[in-house]
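I've put the structures underneath this note.
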Structure I
Amino acid sequence: MKNKKFKKTKKIKKIKKTIKPKKEALSVKDLAKIYELDGVNVKALNGVTFSIPKNKLTIIMGHSGSGKSTLLHLIGCLDKPSRGKVFLGGVDTSKLTEDELARLRNKKIGFVFQFFNLHPLLTAIENVELPLTIANVSGIQRRKKAMELLRMVDLENRADHLPNQLSGGERQRVAIARSMINEPSIIMADEPTGNLDTKSSSEIMNTLTKLKKKTTIIVVTHDLEITEDADKIIKLRDGKLV
């Protein structure tokens, strides 16, 4: 009897070993987006398939008009594809309602934009807190969390400064800290260094590279100089993968 139990336990352990945890944070299959412009169909994205690994820095590259921004909007659930599917953490987003998509964006995705999108009348720490303020999280709790994130991006000593008192690189780091406040599984950064000088760009990429220990980072850019820290590079040209 004991031998049978032992064999059964051994078999279960063997099965568990063969089941590997999913290492993809996001994947897309045959993704396409077609716009109508003056009665003509324009294929902004044309049958793209790829996957993005968890806790890695992935860079999506391409010249202006290559389909980068369209792709970011689709994988960020800000827009719906004309064809194909986006799987976020294994979830088929095409099957979600608008409300479910909104909740998914709020909880799973943090966005960073080229022009920072900081509130000019709020201090650095108040900008980081903003998503939690909207969610009615208590003042003490959100202040503590926001300060931890400012510390993470080396801006603890600038917490009480307004955006116009910060450099471009510092403003972008505040925006990165804000994108982390809901503990998203993915950070999507659209041209995060596009408005910055070389030194500030390097600081931003160093910050994003550190953050991949906590979350998956996706950066959309046309800048070849910031690709050296990437774990994976996806290149687009005319709406297709190169």
Structure II
Amino acid sequence: MQPIVKAENLKKNYALGKVTVEAVRGISFDVQKGEFAAIIGPSGCGKSTLMHLVGCLDRPTSGKIYIDGTDVSTLSDNELAAIRNKKIGFVFQAYNLLPRLNAIENIELPLIYMGIPAPQRKKMAEAALDHVGLKDRALHRPPEMSGGQSQRVAIARALVVTPAIILADEPTGNLDTQSSNEIMAIFQRLNEEGVSIIMVTHEVDVAKASQRIIQIRDGQILSDEKISQSKKH
């Protein structure tokens, strides 16, 4: 089976003055369709840089990335934008919602970029919001919602385009324990429904909600192990 994400010897260097920082140092891994993988490691280990590379938000210094079979390493900026919009759903720690728009309007944003007509957009956004259990907050704006509710809206926005994969970067980082557990329960349910997920986190307990933990240190993979169902409970 063709992996949904395939990374081959990825490297990413940054210039800080006269010093070259090797943020990602030759990382290779596959994520299969329907898999839920967590990338874990301390701050500064390269996990967010790796997520940006996989999410086509940044280009590798060398190496290749395949998203749903497409080698994105060779694509133009416009082609990368199209891949991001059609193939990848993003969920960020800071939610990245527009405060002046209500929940439905925020969820509709990627559909606008795809040229989907307004009546259809609204139906799709309402269905996505219902899917994360927040139908009653459709007309609420982000300042009127809790952090957990805002993150649910962000998940619905990621889901609405039916992406090949969801990339979640510290999705529980700004949440209390109860809200964090609720968000992870949503990710687990989505994964059980067949959604492919890669999540970056520095919290071991959050990572254990996944099927597989890839541990990163100093820009390299330290370990890559499947999580048995017994460890989750």
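Of the structures labelled I, II, which one yields 0.60 when FRET efficiency 1/(1 + (r/R0)^6) of positions 53 and 109 (r between Cβ atoms, R0 = 25 Å, to 0.05) is computed from its coordinates?
Matching structure: II.
Once distance in nm of label points 7 Å out along Cα→Cβ at positions 205 and 221 is calculated for all of I, II, which comes out largest?
II
Between I, II, which one scores greatest on volume of the Cα convex hull per residue in Å³?
When volume of the Cα convex hull per residue in Å³ is computed for each of I, II, structure I gives the biggest number.
Just checking, which of I, II has the largest value of distance in nm of label points 7 Å out along Cα→Cβ at positions 45 and 213?
I
With mean projected area of the Cα convex hull in nm², for residues 85-180 alone as the yardstick, tell me which of I, II scores highest.
Checked I, II; max of mean projected area of the Cα convex hull in nm², for residues 85-180 alone sits with I.
Where a number appears in this text, it was derived from the coordinates with a stated rule and is not lab data. Predicted model only: the values in this text are computed from it and were never measured. Cβ atoms are built from the backbone, for glycine too; each structure is taken alone.
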